[in-house]
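Trainee: Take a look at these structures.
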Structure 1
Amino acid sequence: MSLNKENRQRLLDLAKNSIRQGLQTGLPIKIDLTDYPRELTELRATFVTLEINHQLRGCIGMLEAVRPLAEDIAENAYSAAFKDPRFPPLEADELDNLDIHLSILTPAEPVTFTSEQDLLAQLRPGIDGLILEEGHRRGTFLPSVWEQLPEPEQFLRHLKQKAGLASDYWSKNIRIYRYQAEIIG
């Protein structure tokens with residue numbers, strides 16, 4: 001599902017307003033879903049990525065669709081700005097330099113493979129976001145991460161590390177899921 005230009009802008013504005021509300025009140029913006037068209041109230045999984053000068057400043061999201069799209073964007077924008085444990089809470093003077101990127105995910109689908117080489121051959125750089133699961137460990141990379149890690153081997157090695165595994169780790173118990181994302185911003 002691709003959103004029209006008006007709804008894409010509406011979601012970007014909602015994300016920025018939720019961050020602005022967070023700076024003023026310490027809480028995300030509360031929205032009334034009746035103010036939004038149906039396609040913005042469907043259950044969707046999203047990530048909100050914040051950057052300043054092309055440097056990551058926060059990224060929070062959900063891999064499963066549990067909230068209406070507009071609500072998920074408002075909550076994740078707030079959380080990316082103030083609750084990403086990798087960064088201090090956003091300061092008011094950073095707002096004007098903030099670039100907001102929204103990723104609206106498709107449902108994740110399992111990837112069937114017989115070996116690491118088979119998996120690597122199936123990856124679609126620039127298209128696939130991946131979720132890696134091994135026991136209680138889990139990590140994901142959005143499709144946009146291919147910009148920094150364009151080679152499938154490199155992408156998978158770093159994803160393993162993000163999940164808390166060694167970059168050369170392999171096991172027949174690894175599970176991989178793929179999804180795509182509509183990027184806004």
Structure 2
Amino acid sequence: MKKQKIDIRFGVLSLLVLFAAFSRLIPHPPNFAPIAAMALFSSAYFSKKHIALIIPVLSMWLSDIVINNTIYAQYFNGFTFFYPGFYWTYLAFIIIGELGFFLLKPIKPQNILVASLSASLLFFLISNFGVWTSETMYTKDFSGLLTCYTVAIPFFKNSLMGDLVYCGILFGSFEFAQYKIPTLKLKTI
């Protein structure tokens with residue numbers, strides 16, 4: 001019987017992403033969250049593209065279930081698996097992950113900075129477009145779209161700061177872990 005080797009790298013990466021997702025439960029300023037950082041981190045370090053997209057989406061969905069059914073429970077009629085408009089957030093999340101495949105090769109501080117700034121802008125554009133299309137508070141014309149984006153600008157600062165801080169934490173902690181624990185390094189043949 002063959003012993004199956006435990007992939008420690010995969011486990012550590014998955015736990016970091018899961019911890020980041022559940023850090024959204026810690027009180028924080030609006031939109032100061034690890035969403036883009038999780039997608040970028042995963043696309044940078046997971047060796048298989050489909051895993052790099054599935055792990056952060058699954059982690060965020062699990063944290064959304066907890067958040068929506070505890071913190072935001074008063075806004076829903078009973079237990080909820082998805083909130084209205086979730087697909088815009090998840091679409092942005094997946095596109096950011098795809099962006100990371102291109103911008104984070106190689107993984108260097110300047111590439112992380114460019115990817116984080118790009119991800120923040122992309123998330124702002126996609127998620128607020130989703131708000132404009134799905135909410136009734138804005139007129140369904142160009143003026144309503146501009147109003148939606150304008151109203152969201154104060155939240156953009158927090159998103160930008162959250163992405164930068166969480167990218168620093170995730171990328172920095174894993175790089176440090178690889179330095180201290182060489183078995184975490186990806187083996188190239």
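Trainee: Could you figure out which one of 1, 2 the value 21 for relative contact order in percent (Cα under 8 Å, 6 or more apart) was computed from?
Mentor: Source structure for this number: 1.
Trainee: Upon calculation of helix-only ellipticity at 222 nm (-39500 (n - 2.57) for each DSSP H run of 4 or more, over all residues; to 500) from the atomic coordinates, which of the structures 1, 2 produces -9000?
Mentor: The correct label is 1.
Trainee: Now for a different question. FRET efficiency 1/(1 + (r/R0)^6) of positions 53 and 117 (r between Cβ atoms, R0 = 25 Å, to 0.05) was computed and gave 0.75; which structure, 1, 2, did it come from?
Mentor: 2
Computed from the coordinates by the stated procedures, all read-outs in this text should not be read as laboratory data. Remember, it's a predicted structure, so these values are computed and weren't measured experimentally. Cβ atoms are built from the backbone, for glycine too; each structure is taken alone.
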